[in-house]
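The data blocks that follow each hold one structure.
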Structure I
């Protein structure tokens, strides 16, 4: 993975968008653009960039929203989601928005499951937390579809612009 200054700057902008979006939407439970931004970064920049974005976004947003043991599980969940999204780059879709929307929907449940496993490890109860988290995971999944519809065209247009291609070495 080559991480030049331009790619690092693009990742910093995506991370700031994720952090600000997460803080801005904190009043709506589990509806936040972070998962979608990480999925888009994985698709456009590759799995390692998405992993880096997951670490930075989770850490920085939790500095504002509250740091705890869940931060580790958030980093693991978003990191895994980003790594899987990076493998989507192997497919040459003419219109990738629909497959990314489907993946972002199911990624919310993957995220919720990983956080529930983390809660189980320090609270000792899995099923109550898992069942209680399903409505929140569903809100996350529906929010991911909306954010994917809104953000993918804008971010991909920025990424695929002629200037971005030159700067990112495409």
Structure II
């Protein structure tokens, strides 16, 4: 259930961020939904972590918390960078870190028989990789539509629709 809730709101924030890039929204205005989504992910995962610790679950219970926190911190990082008009290069290098982590996450999903999430992890990794290239290497000129279009496609195809499907028990 928590996965569906998280994905639904990641879909929302990515949709708003993607449209905001196209329509040149004020970055401070975009920060709001990033804080909501990042905060939601952090709170859900602190609860999940507390539950795992206090019920004595084995180490495998921490994998979901750790990988989900990659999302929470992404959106809190984006929110702070946008709100305070910070240099985006540290955020870009965080995106590199997350993109690299999506490779073993995809492998684990595939090897566990979940090919849908195996593909989704790869698509998320590609998006985080695009953010890394766009933010860490400003001399590399990506087409102005690449980042917002990739953001919108990932928002709809890997977050909004799967999140809604999980919540509606269609997945």
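Bear in mind that the values in this text are calculations on the coordinates, not laboratory data. Quick caveat: nothing in here was measured; it's all calculated off a predicted structure. Cβ atoms are built from the backbone, for glycine too; each structure is taken alone.
When distance in nm of label points 7 Å out along Cα→Cβ at positions 10 and 114 is calculated for each of the structures I, II, which structure yields the highest value?
Working: I: 2.3; II: 1.1.
Sorting by distance in nm of label points 7 Å out along Cα→Cβ at positions 10 and 114 in descending order puts I first.
The value 14.8, 42 for Rg and Dmax of the Cα atoms in Å, for residues 50-89 alone was derived from one model only; which of I, II is it?
Values: I: 10.5, 33; II: 14.8, 42.
Going label by label, the one that fits is II.
Using relative contact order in percent (Cα under 8 Å, 6 or more apart), single out the structure from I, II with the greatest value. Provide the component values of the computation, followed by the final result.
Numbers: I: 26; II: 37.
The structure with the largest value is II.
Which of the displayed structures (I, II) returns the greatest value of distance in nm of label points 7 Å out along Cα→Cβ at positions 106 and 146 on calculation?
Numbers: I: 2.4; II: 1.7.
Comparing I, II by distance in nm of label points 7 Å out along Cα→Cβ at positions 106 and 146, the maximum is at I.
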